[in-house]
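Heads up, there are several structures right after this.
All of the numbers you see were taken from the coordinates with simple rules; none came from a lab. A quick note: this is a predicted structure, and the numbers were derived from the prediction, not measured. Cβ atoms are built from the backbone, for glycine too; each structure is taken alone.
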Structure 1
Amino acid sequence: MIESYQLEKVDEIIAKYQKKRSALIAILQEIQKEYRYLPEEVLMYVSTTMNVSPAKVFSVATFYENFSMEPKGKYVIKICDGTACHVRKSIPILNALRTELGLSAEKHTTDDFLFTVETVSCLGACGLAPVITVNDKVYAKMTPESTGKLIKEIREAEKQ
């Protein structure tokens, strides 16, 4: 359940766009940035506050691939499986990530909500293949070993 103090940020976002229906996508983007996903109760709150039908809000939230209705980890790792990355062995990197983090094709986020692993069709950095991003920071020419090392570095930084 979302507490009222947490909805103050949602109110600020909606006010920033003056409750304009044409800004619904931008509003949802900012809300997702705040929560790392779009909680159902927040979407209902947006619907009520903006006087937009819940069907409209939910259809926008579920239509666009960048929106998530599921909680994501603090670190979202995207692994490219486009042609260049695939040929340069992105799948062993994906498998190493899943093994290291205890994830699978069905389970994308760690229990502590520290990591989420997603595959994407292209990250637009084919010359650097295989590529992963961590919260949109690009890591080039990755291997299963370098990916494991990166995960270890992130975990150590989190302890500090």
Structure 2
Amino acid sequence: MIRTALPADVAAIAALHTRARATYYRGRVPEQAYSGEAELARTREGWSRAVGRDRAQGRVFCAERDGTVTGEAAFLTADGETTLTQLHVDPDHWGSGTGAALHAACLVAWRRAGIERVRLEVYAHNLRAQAFYAAHGWRPDPADAASGTHRTLWLEVASASGE
């Protein structure tokens, strides 16, 4: 089930976020950058702000199965640009369709808000995520030099009647 995240979900979302990030950062980024109590506290605070923001600024969705949060997605609209800031699925639920369902919920919200274009940044070594986004219509930013730690991708959001 995909639903709007609630303040009560923040701890579970932050823990899931940390587990998911560890799968693609481990061995590439110092561990303190994605785990440990200080990082988890920072992550919880960020998710708390995201869950509490006004809907005009964005949304946070969570996937739930049997009462457990199995995925999350968040986007933010600021200064006329919408960014998919997070989309993570618990590694134990990869391949279950959770990521696709979260992505679909974001698409519905973007269409309802009249959003036509969305950007995201994906970790350069996270080839699994890059393949997921490519399969869902995201395209690399032609101006992205493909150097550094992240790649910028863009999605042209088709209207509901245009699909």
Problem set entry | Which entry (1, 2) yields the derived value 57 for volume of the Cα convex hull per residue in Å³, for residues 50-89 alone | 2
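With helix-only ellipticity at 222 nm (-39500 (n - 2.57) for each DSSP H run of 4 or more, over all residues; to 500) coming out at -15000, pick the structure among 1, 2 it was computed from. Kindly include the intermediate steps, with their values, before the conclusion.
On the way: 1: -15000; 2: -11000.
It traces back to 1.
Work out the source of 1.18 here, i.e. which of 1, 2 gives that when Cα Rg over 2.2 N^0.38 Å is computed.
On the way: 1: 1.18; 2: 1.00.
Value 1.18 for Cα Rg over 2.2 N^0.38 Å corresponds to 1 out of 1, 2.
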Seminar exercise, completed: Highest-scoring structure on distance in nm of label points 7 Å out along Cα→Cβ at positions 18 and 138 (candidates 1, 2) is 1
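If mean count of other Cβ atoms within 10 Å over residues 10-17 computes to 20.8, which of 1, 2 did it come from? Don't jump to the answer; show the numbers that get you there.
Numbers: 1: 15.0; 2: 20.8.
Structure 2 accounts for this read-out.
Looking at structures 1, 2, which one was FRET efficiency 1/(1 + (r/R0)^6) of positions 58 and 130 (r between Cβ atoms, R0 = 41 Å, to 0.05) calculated from, given that it came out as 0.95?
Values: 1: 0.70; 2: 0.95.
Of the structures listed, the value fits 2.
1, 2: which one has mean count of other Cβ atoms within 10 Å over residues 82-89, as calculated, at 21.1?
Values: 1: 16.5; 2: 21.1.
Source structure: 2.
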